[in-house]
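Each structure below is given as structure tokens.
Nothing in this text is a laboratory measurement; each read-out follows from the coordinates by a stated rule. Keep in mind it's a predicted model, so treat the numbers as computed, not measured. Cβ atoms are built from the backbone, for glycine too; each structure is taken alone.
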Structure I
Amino acid sequence: MKLKVKQYSTLPKAIIMDAQAHIIIILPETPAGIGWPTSDEVWPYADLLKQRWSQQKDSDDLTPLTTDLPNAAGSHVTLACVKPTISAFDLLTLARKLCSAQLSYNPVEVMLLLPGLDEILVARVAEAVVAALLAGGFAMPSFKSKPPKPKRLAMLHVYGVAGVDLERTFAEAEGNNLARYLTNLPPNELTPAMYRQRITELAEQNGWNMHFFDSKALKRQKAGAFLAVAQGSADDDAGIVQLCYHPPKTRDVHGRTSVARGRMLEATTTAKTPAKQRLSLVGKGICYDTGGNNLKPAKSMFGMHEDMEGSAVALGTLLALTRLKVNFSVHCWLALAQNHIGPKAYKQNDVVTASNGVTIEIVHTDAEGRMVLADTLAMASAERPDLMVDYATLTGTCVYALGTRYSGAFTNRDEMMPDIIGAGRDSGERVWPFPTDSDYDKELESDIADVKQCVLAGEADHILAARFLNRFVREDVPWLHIDLAAGNHKGGLAHIPTDITGFGVRFTLGLVLDRGVMDKQHPK
């Protein structure tokens, strides 16, 4: 979507406010009470809105006031007050509520009024509202015979602030919107072949180098774990996509701060930045998961077109980093396949060999995600990136452990844990770490192969899955595995209004750009 943002350091006059039909107002809440201007001379309708706010009953910090102004436009106002200590998640959640009340009218323009907020808070609030508008104003796929009305939002006027840098917010939103759009597509509209065609178009548009490892190439790689899953499909369209972004010889270097999210615009310089680091992104792209021979029941199979969300998040993260012209290389590996049932489908007690030589005893065919990731991680880590992050809707046990508000994090570098938690907290895409101690490996011991794929009991399967995947990651490669428990949350999550959240883009950019995790793994 195209959204133009105009920032004004002053507050609007009554004639300007009366011309707007859709207005969002956010005020500071101080320890002594609401930091409310006491006169209409400060901003129009301040006294009236203060009176209506005081009459609001049974509200909490995240419940905005919704009202109309007594003017010719009948201006629809959503209003809230925020504390300086509000968390990123709560601020984004509030922004979604404020924006949803306006977006339900499908407006062309929205006014954002920010009286009395300090410099840090005003930047955070403006960023959160823009993020919510970019998410809520984006059109998801629809195949209805009568298509929905096009989204019209094109302009946001922000009063009470000037100089907030929103470049990263737009990049993150574009990446998240791509991830949600792809994940929402029905399975007959996003087979591995169709998916690859979309990826090819994106690669051409963004100047990415692209290589596709089809079944023949994967046989040469001896990628038996991936091929075991793919062999059940009647169509030979599965494979692993590798996309490569390389930074330009020169780029615009924008000042960054570690202050939560909002950033005031700083001086821009042009510098030569040779790529000395590489980030690898790996995504599970199971375009449909029947469970294979261990067939899922109907309730569990419904929605399994979303089992490729990990690949969509990896692709969206690549797009966001490309938009920001980061000064390091990014390689994106997408494991595209379907898990079908059929006479050629892999089965329990099969033994297959992955590309790194590890032999695997198949225990449950519905644990296909870790199989396609095994070879993909082995191939990606062979390049020895400075950091490798994989995303997968991998286990039900992670959902049981966390619900769908957090995603699970697993790493082979304990020293990254504070930054992983902090990046989740600051981005509003919250993650929580799980143990990956080596004694869990005992559960995966096989009598006939190097390792079992999983166990039938299912206990701690999210941890066992991480331990299984760890066998396919080089010891000298810092690695983070994100089990996307929050990939689908009923009613939306943080600033995202749809059940499909596209969780992970904001988190990853926070981890890499704000936390500098790659620099910490290889100190100079």
Structure II
Amino acid sequence: MVWSFGNFTLDPERFELARGGAAKRVEPQVLTLLIHLIRNRDRMVSKDEIARVVWNGGPVSDASISSRIRSAREAVGDTGKTQSVIRTVHGRGFRFIADATELPAAQPARVAQPAGPDSAELSRPSVAVLPFRPLGATPEAEILAEAIPHEIIQALSRMRWLAVIARGSSFRFRMAEPDLQQVRATLDAGYVLSGTIEIRDGAVIVIFELADSGRGEVIWGDRLTAPMAEIEDLRARIASRVVAALDLHVPQSEARLAGLAGSDRLDAWSNFHLGLNQLYRFTPDANRKAHGYFDRAVELDPRFARAHAGLSFTRFLDAFLHLGPDGREATADARRHAERGMELDPLDPFTHFTMGRTFWLTGEPETAAGWLKRAVDLNPNYAQGYYASALTAAMTGNIPAVDTSLDAALNLSPLDPLLYGMHGTRALSLIHTGDFHAAARWADRAATTPGAHHLIAMIAAVASGLAGRHQQAAGWRQAVRRHKPDACAEQFFAAFPMVDGDLRARITDELRRQGF
């Protein structure tokens, strides 16, 4: 469903407002507000309802609601004076009053690939999910052997970077042991997910594995069990676990395969995965290499949205970790590349993730929250989206949201490359609540996790200092100085723009006491 009013169209599926056919850049919270108002244009929408829909029921001031209403009016050419689109019902709420026509949903545009020999080899990684093999002849097992893979296919289909073979094709392969070469030859699937399911002693046991069909190697496997009474929860956990695992293991496998090929044979996707492999090392040299790979991917395919988002990620790290001399330029580049990625693919969670984090760099965590929420709405199994949402919630003092998002991130991806950040965010939330000893334990864990950078060591120094562990605080302080001699409180808050006054004051006092 698409709505047309005046010279505007509003597409909730594409999450896009367009004027005269040209998409307008609008903040996610403002788009969410517009969609809710036009969807309920036959009635008034109260301020409490707006808070529930736009802020998920979290604490929000009247000033914040007024700000979003003002932005929504500006987006559609309305004003608080004319009120030809959004009318204020004083003291109660708002109503969408413009004449709106419902149109059929637009079909997604097919992205044109660049001409030339490189584009012929451009292809996303692909996976075939086969029906699971029931062990035993129980009717329940036979039903679940198809139901669970079907749900996995649906969940994987939300991952924009992965081509998922349709159920009608992959379910042709019902065999005791999958013939990987036959599946690859028939379906052109680079990866194959298969499994078994058994019902024994009132419990459901599901074992699954992901294999590289070209090399015949298993690259990941898992086993989940649950009582039969909890089968619905188990089905959801399986789909989430598979999505998170493929999001981690397939890019690693693709990077290994790309590394075996000559540089002249790499297509845009291969360069992208090599960039990801460097990106998560979080060092200046690796970040430069990652930028080079993403840049090459864009050169090969200028419409490759994820490669533009990758460029945004590298420039975000340049600004966030102060890896270069010009933080303002890096911040501007991070936003520019993220915007380009959004233009090319407004439904990719990764582009929303990179866009959201650029607002950390400009001291706007509340705006970042809208983009990050959209990322996990697009992919409910996006671990890094939940982590970034948790850190944003910590900056704004929404501690219940920190715990909820962190639990989701850790359940989905317990070995995530950003695991150090998840533990560090937990430490920040505990500092906020005053549980300094628990904060110090989580901060120690964060700072000793692979990939942790000097900002995480600063959190560990603060947490240990607040907990009265002065020897440990001194050790973390020295670690910070070794990696970043000029580290200071100003840089810390530039990276973590905390708008919660109590948390900011508490951390500021401790950083100053420790010489930062």
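General remarks:
- For 4, 19, 28, 23, 15, 8, 3, 0, 0 (P(r) over Cα pairs in 10 Å bins from 0, in percent, calculated) the corresponding structure among I, II: I
- Answer label among I, II for the case where relative contact order in percent (Cα under 8 Å, 6 or more apart), calculated from the coordinates, equals 9: II
- Label whose coordinates, when semi-axes √(5λ) of the Cα gyration tensor in Å, for residues 3-202 alone is calculated, return 34, 18, 16 (choices I, II): I
- When FRET efficiency 1/(1 + (r/R0)^6) of positions 363 and 427 (r between Cβ atoms, R0 = 25 Å, to 0.05) is computed for each of I, II, the one that comes out at 0.10 is I.
- If Cα Rg over 2.2 N^0.38 Å, for residues 219-282 alone is computed and equals 1.56, the structure in I, II: II
- Structure (I, II) behind the derived value -9500 of helix-only ellipticity at 222 nm (-39500 (n - 2.57) for each DSSP H run of 4 or more, over all residues; to 500): I
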